[in-house]
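Alright, structures below, take your time with them.
FYI, it's all coordinate maths here, none of it is from the lab. This one's a predicted model, so the numbers in the text were calculated from it and none came from an experiment. Cβ atoms are built from the backbone, for glycine too; each structure is taken alone.
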Structure P
């Protein structure tokens with residue numbers, strides 16, 4: 001019995017250390033969508049200002065569908081306001097949004113966040129506290145997270161639109177904090193087929 005207890009403790013410690021090494025809050029049930037698979041046309045709940053709505057090409061109605069976002073590529077980050085790694089990642093996320101604009105990609109590439117298990121209020125707190133500059137959506141009932149594979153946080157999907165169907169495919173994914181905003185954007189654009 002004692003040996004079993006030690007073995008379980010070691011397995012839990014290993015899982016925790018793996019998540020810490022990735023700078024992520026991992027989920028044992030996680031099964032991310034593989035590269036090349038279709039991203040479901042997610043129903044996204046939001047409280048966005050007029051500028052953010054216009055930037056995404058949305059008409060203001062909430063909720064909206066992922067396919068309503070006018071972009072060739074969407075970088076979607078799953079976060080939680082309670083995730084310490086997401087809190088530390090916030091400045092890098094803002095830097096990523098700024099780089100998209102600075103490189104002249106803002107028309108074709110959109111950065112969005114989905115607050116996993118977070119209400120509109122919690123998303124608003126995260127947006128305000130960390131001065132988030134890109135659109136954030138809420139997912140209070142984990143519906144979006146179930147659809148995207150019950151991923152840990154932060155988790156990044158690079159999505160590319162099929163011009164014929166208007167649906168998105170997974171071009172790349174990443175669990176954990178980014179090494180740098182610039183290197184991730186390079187990688188995302190390469191995966192999306194847009195170079196740097």
Structure Q
């Protein structure tokens with residue numbers, strides 16, 4: 001299922017073309033791409049959560065990344081990455097987000113620095129991330145997990161162009177905003 005979704009995904013730009021090749025190569029080389037047992041990397045799912053007017057997005061201040069990124073998390077053996085993204089939005093924000101498209105909205109591979117998690121060292125690795133588009137009410141109180149995040153907030157989508165989000169995620173945010181603006185209606 002995941003391999004087929006990646007194969008059918010139409011890249012938006014050169015970054016996604018290259019990442020799609022990497023995703024497929026990774027799937028073909030390793031059996032454990034959906035678990036954290038693969039020390040080189042693994043699949044994750046994220047959500048680009050916007051308000052109804054498409055003027056704001058949710059970001060969480062991630063402890064390990066030490067900066068603002070969109071909600072998401074590890075597949076942990078689950079091949080249905082959309083369900084992972086929905087779960088992570090609820091866990092990391094308290095929001096009941098509406099899925100606007102069942103298809104992958106964007107892909108990216110990104111580095112994770114070596115860190116300590118739950119008292120255990122985790123070596124540097126790659127996250128192969130599938131991003132899904134969702135909508136939520138920006139008037140609902142946000143709730144974050146203190147074990148993963150320092151804070152959470154709604155920001156104007158245009159703030160992705162400044163230093164509000166992590167350096168490594170800024171180009172991805174720009175791309176997702178461009179894609180969002182290109183959609184007629186969702």
Which structure, out of P, Q, was distance in nm of label points 7 Å out along Cα→Cβ at positions 26 and 50 derived from, given a value of 2.5? Q
Rank structures P, Q by Cα Rg over 2.2 N^0.38 Å, for residues 42-89 alone and report only the one at the top, that is, the highest. P
To test your reading of the models, identify which of P, Q gives 3.9 for distance in nm of label points 7 Å out along Cα→Cβ at positions 34 and 98 when calculated. P
Output -8000 (helix-only ellipticity at 222 nm (-39500 (n - 2.57) for each DSSP H run of 4 or more, over all residues; to 500), calculated) maps, among P, Q, to structure Q
Value 25, calculated as relative contact order in percent (Cα under 8 Å, 6 or more apart), assigned to which of P, Q: Q
